[in-house]
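Bear in mind that the values in this text are calculations on the coordinates, not laboratory data. Computed from a prediction, not measured in an experiment: that's the story for all the values here. Cβ atoms are built from the backbone, for glycine too; each structure is taken alone.
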Structure P
Amino acid sequence: MAACRAGDTLVVTKLDRLARSVPDARDIVEELTGRGVSLSIDGSVHDPSDPVGRLLFNVLAMVAEFEADLIRMRTREGMKVARAKGRLRGKQPKLTPKQEAVLAGLHAAGENTSSELAQLFGVARSTVYRALERQARAGELAAAVPAQARAAVRRRAAAVDG
């Protein structure tokens with residue numbers, strides 16, 4: 001659009017490719033009209049300075065916005081149904097939890113570099129780093145749980161005694 005000059009025609013295959021909403025479409029058309037650029041939508045040239053052309057343009061813009069809203073709504077509904085059925089899980093990890101534990105053990109032994117571990121397990125180095133980070137977090141959580149459980153038992157005992 002920035003390259004359009006007076007007398008040019010901007011060709012758009014579908015109106016929803018030009019703007020996401022009716023107000024956006026109106027703003028774009030006002031800008032183009034002010035610069036003397038005509039607009040061709042799906043092969044037909046619309047003159048936004050003409051009342052009939054403006055009416056047709058607004059109707060097309062409303063229909064395009066309606067179609068986009070329907071697509072978004074159906075996509076959200078489909079994802080909600082898939083999530084409820086347990087089918088929307090995202091990308092599966094490259095390493096199983098057991099493989100991550102072995103990888104963390106090899107790394108802790110200090111005999112292999114991250115690059116060697118990546119090559120050994122057939123993954124990228126970034127995957128090795130993420131696996132080590134997950135294992136470290138899991139270790140911290142495992143260490144924190146007994147302490148939390150002990151604190152909860154103490155609080156219950158204090159409540160019973162108090």
Structure Q
Amino acid sequence: MMQCFEAAEFLGFAKAEGDGSTDAESKMRNVLRQQAFFRSFLLSYGKCFASSGPGRASLDPSKVYAGMAEILKTHNEVMKFRNKFAAHSDESGLDEAAIRVTEFKDRFEISHVLSVLTPMGNHSKYTDLLDALDIYIITQLNKHLDSLEFKLGKKIRLHEGNQDIDKKE
């Protein structure tokens with residue numbers, strides 16, 4: 001559940017990292033910060049579904065997004081970005097580096113060109129994805145807690161910070 005919370009926070013940070021700067025150096029810093037938050041979103045989200053160590057749960061996307069074809073498609077897109085861009089270095093379409101060589105009569109000029117894309121236009125698709133994941137996690141947790149309450153014959157209270165909370169519905 002923590003990874004889902006982290007993913008949502010990082011996605012929000014990426015969205016908020018607007019480009020209000022005017023000089024090229026500041027713009028580049030903003031782009032890199034936005035991309036760092038987006039990578040963190042991808043990695044945190046991906047942890048929910050990646051193979052895990054002993055005692056760690058891993059979710060099955062076909063169960064989490066059962067009957068939600070569009071959201072499952074978004075999940076697959078996010079996992080592709082996670083695998084090709086955030087976790088490994090592969091062709092993702094999100095960052096490309098090249099060397100540009102321009103020949104003049106008396107010299108060559110060489111420039112390093114970096115092209116960066118952070119697909120924040122898909123923000124609403126990603127928040128829908130996270131909302132569906134959150135609902136699934138809460139539903140599964142509540143089922144487990146209900147079973148434990150029945151088995152133990154006692155009510156189970158959840159704590160968030162310093163306060164008791166009721167199970168989410």
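What to note about this one:
- Origin of the value 285, where volume of the Cα convex hull per residue in Å³ was derived from one of P, Q: P
- Computing helix-only ellipticity at 222 nm (-39500 (n - 2.57) for each DSSP H run of 4 or more, over all residues; to 500) across structures P, Q gives -17000 for structure Q.
- Set P, Q, criterion distance in nm of label points 7 Å out along Cα→Cβ at positions 45 and 61: the highest-scoring structure is P.
- Among P, Q, which structure scores highest (criterion: distance in nm of label points 7 Å out along Cα→Cβ at positions 29 and 93): P
- Highest-scoring entry among P, Q, by relative contact order in percent (Cα under 8 Å, 6 or more apart), is Q.
- Taking mean count of other Cβ atoms within 10 Å over residues 53-60 as the measure, the highest value among P, Q is held by P.
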